[in-house]
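Here, each number is a calculation from the coordinates, and none is a lab measurement. Just so you know, these numbers come straight off a predicted model, no measurement behind them.
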Structure 1
Amino acid sequence: MKLKEFNTSNSKTATPGEPTIRLNSKAGLFGISKAAAELLSLNDTSKIVIVQDEENPTDWYIKVSTDQNAFTIRKGKNASDYSFNCTPVTKSILDSIKPALKPVFVAAGFKLSKTPVEIEDSTYWTIITANPINPR
């Protein structure tokens, strides 16, 4: 018999209160946790833009935007988280990290960086795709 131990160092989980997003490509759902909503200072009129670094395709970022083409978010079931739907975005993010995961991959969570980065005069938060949370 050969036992494999699972613990906090080798199991990808999020600590309650960490800023996270959850993607589901079947529903096209992009869920934003309460902690992430607070980090991004979201409100009922906020809009979101998602960007990918074309030179490093597994690098994704999120920012709050006033652009008319940005995604309009809505409050979640518990009124403290937010979401929007866009199947092409969720599929693109999940497809970009597929080599590290199993081929049939429709949902996962990701942590957000707590410190924003400045890119081309805009403030973004990194979507940490290197360690997906509960991929399935």
Structure 2
Amino acid sequence: MSAIEIKNEDLYRIFLIIWLIGGVLTLIFQLFLTQIVADSSLWELSLGWQHEIGLWAGGIIFAILFALIQNNVEINKYLMMVLMVLSGILGSYNLYSLITMESFELMNFFWILGNYVMVGLGVYILYMNRVESY
């Protein structure tokens, strides 16, 4: 029995699909289930901001779907790098908030963890692509 072979260009798609799932969940929770998010985050309820985050997620969803449909390795790679930076920024802001605010909310911890895992996954994919190209 042989192991499943995954090409490096498939890793870009996998990264984008994971981000797509996160984007869809963000859109749903921030636009339609705002109270659930508010009750379990450091920032509580802020409908305007939560809806804006949901709309931004919608824009990211569109960009990811476009990249996946195009199935162009370079587009997927560059979009992955942009999303890695965004994940790093979002994870760091949640970490900063968790450290500086006087309360602890588990949802913010999971946002930190999820965003940093995506940065790590992206670094791994870029490294694996570089190693294979030599």
Structure 3
Amino acid sequence: MAEASGRGVAATLRAYGFSLGLIPVYLGMFHLWVAVPSYPLHVVSATVVAAALAGLMAWLARRGYFANRVDLWAHALVVLDLWLEAVLIPYHDNYGFYLCAVAFVAVLGAYRAYARRRQRAALAGIGEAV
């Protein structure tokens, strides 16, 4: 988030708001599923949340939120993973999903920072970013 230094919290939220928002949604859904072991609830809640996130992603894509298609599809894979976890795994009885969340944050965060740095360099006419 060093890219927003000097520009404030608003710039950071514009650059990373959806990505950061995925974290509590992802973890919250799994906590719901651990607390309420009901397969139909898992499927319905995941379908509703995934549809809402997909709609939000489409709106953000039109507004230029994503650095490129890889960034867009990486976020889409997190949403797809959330839905598949609900549909393919009937009961969630542990907290191993935190490891998945950490991996998603590491991969998405690192790639997003890299892609946005390259995007800014290209806009500035610098050429290839380091």
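Observations on the model:
- Across the set 1, 2, 3, volume of the Cα convex hull per residue in Å³, for residues 16-71 alone reaches its highest value in structure 1.
- A value of -3000 for helix-only ellipticity at 222 nm (-39500 (n - 2.57) for each DSSP H run of 4 or more, over all residues; to 500), calculated from one of 1, 2, 3, originates in structure 1.
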